[in-house]
Structure formats: C-alpha cells, structure tokens
Structure 1
Amino acid sequence: MRDLALRWEIEEFLIREAELLDEGALEQWLELFTEDAHYEMPLRVGREEGDELSPMRLFDETLPMLRHRVNRVRTKSAWAERPPSRTRRFVSNIWVEPISGSEEVRVRSAVLLYRNRGVKAEADLLSAVREDRLRRVNGQWKIAHRRVLLDSSTVPSDNLSIFL
C-alpha cells in the first residue's frame, strides 16, 4: 500500500520549491539542497532506435557550483537575466518510492516551465522529467541528487539561465 502521507509531504516540498524558483528566491531555494548535492541535466540524443543520454551535460553542478551560479545571476554582468525572466513551473505526475533502510526517497516528477522576458510576446516552454533523490535532514526534506531530462533533444530557449 502506498504511503499517502509521505507522498503528500513530497508533493508539498516540490510545490514550495517551484514557488521559490518562480519568486526568484534563489538563496532560499539553495537551502533545499544537501551539502553533498548533485544537480545534472544530460543532453538527450535522438536516434532511430530511441533516445540516449549523452555524456555531455547542460548542468553538472555541486552545491558550491549552484551557489556560484546564484551569486552570478544577481550581478549586472548576468545578461541572460536582464531583464529577469518571469516563470511559472507546473509540477505533476509525482511518484515517490522510499529507499529501504535509509532516510531517502526516490522521486520522479514532470515539470513544465513557462518563461517570458521583457516585452516579447513569445515565451519559452520547457517540458522535462526530474529524477530526484530526497533525504530527510534534521526533519526536513532536502535534494541530494537531481537529474533533469528535457523532453526535447535541443534547448528550446535562447539561453538556460534558469533552474528546472
């Protein structure tokens, strides 16, 4: 039988995370990661036989690297976010699996990101699946590992200065 209370906790965590990102509260978002966190976004390679994951990564970050990215986006030299993006993240299709004998769970979710900047009428729409490993630290869930797999083999955006 599924643990609905656990699923609810994880769902609330993911929704709060999306709100922090959409509000631009990146410093608070970083607090959702464990000290040994890893955040990756491999490239997809489309083949006739099906998709493969490339050894190349759009993101391959540790927590100190994520902190550096967040600090940089706050500077005037971060042209990719001038003007800042307006985003809305939709998280759904959440699947939770406890990892036996640990304080961790595997979580799979779908995320749809709407992004608009400046006065442009056009918007970016990115769809992805996220594969997370969350760990309970001092009673709170934290992201220990995140793998983001875009549904497209190319990034449908001028830049990738935002987090999924």
Structure 2
Amino acid sequence: MSAADWPAVAAIWREGIATGHATFTAEPVASFAAFCEGKIPIGNLVARDASGGAVVGWTTLSKVSSRCVYEGVGELGVYVAAAARGHGVGSALMRQLIARTEAAGIWTLQAGIFPENAGSLALHARHGFREVGRRERIGKMTHGPRAGQWRDVLLLERRSPVAGRD
C-alpha cells in the first residue's frame, strides 16, 4: 500500500462503514499519513483487480500493546470493495498477510468482528481463526443504520503453526 492508493483505500473503507457491520469508525481518517500511524507496515497491503490495477481490497496490522511480551501479536483489519466481494479477494489478502506476518515472527493475529458480519467471520474461519471471546456491549455506534445501539464484538485469533514456536 502506498500514498497513491489512499483514495481507493478510503473509498473501500467508506463502503464498509456504510454497512454498519464493519467498524465503530464513523469515517476514514483525513490522510494516508494519519492512516499509517500505529500500523505495522508489513500489514498494509492492497489487492488490485487483474484488468486495470484498481484497488479492490486492503489490510492493515496494528500492535495490540507496546509491552515487549506482546511483540508477536497483531490486530488485523481487512476490507474488500463491495463489487469485489465473493471473488477471492479477501482470501488472497489473508494468505499474503499471514505469510508476511509469520515471516516477521508474529505468532498471533487477532480481529474484532461484529457478530452480524457473516462474511468477515467466514473469511477468518477459512484462514484458521477461532472465536475466543465475546465483548458484550463494548461500544455504542455513532453512525449508520445502528446509530445509538450498543454492539457486541467477537474476538477471533489465529495462532501461527510456525512463528513463535521456539
């Protein structure tokens, strides 16, 4: 992912926000630089369509803690453009993200997903994530079709079979 990809990344993010099932975030941050703050760069990936190179999906990876004992744990986000869903974009991104994180020694990936986001839950399950908890009424939506409603978030994790085994 580069700064040139930012307009497409932000547009796909807005699509996810509009569903009411992707994030508590009400709108994308103002700039690519702001987007990259706190991210682990190896996790900032984009997928492009085969015909014109347009961005059709993206991932991010963030540290879960500044404590050294959690240096091998990252929280991921994955978004796929509405027009590209169901065509393997999410799986392609997930495979690349897993390969890159394992090569970097990251032993656990985690994700927080609304229970209503069936597509994201299925994608994560296909790539070895399991539900480890439910955070009930963890936040109240400020926007979209669920504005004002308290939301649960499922905590999913994937433990690497190769990284962090020493």
Across 1, 2, distance in nm of label points 7 Å out along Cα→Cβ at positions 91 and 115 reaches its greatest value in structure 2
Ranked by distance in nm of label points 7 Å out along Cα→Cβ at positions 27 and 147, the structure on top of 1, 2 with the greatest value is 1
Value 17.2, calculated as mean count of other Cβ atoms within 10 Å over residues 35-42 from one of 1, 2, is from structure 1
Value 2.4 of distance in nm of label points 7 Å out along Cα→Cβ at positions 107 and 155 was derived from the coordinates of, among 1, 2, structure 1
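Values in this text are rule-based calculations from the coordinates and carry no lab data. Note that the structure is a prediction, hence the values are computed from the model and not measured. Cβ atoms are built from the backbone, for glycine too; each structure is taken alone.
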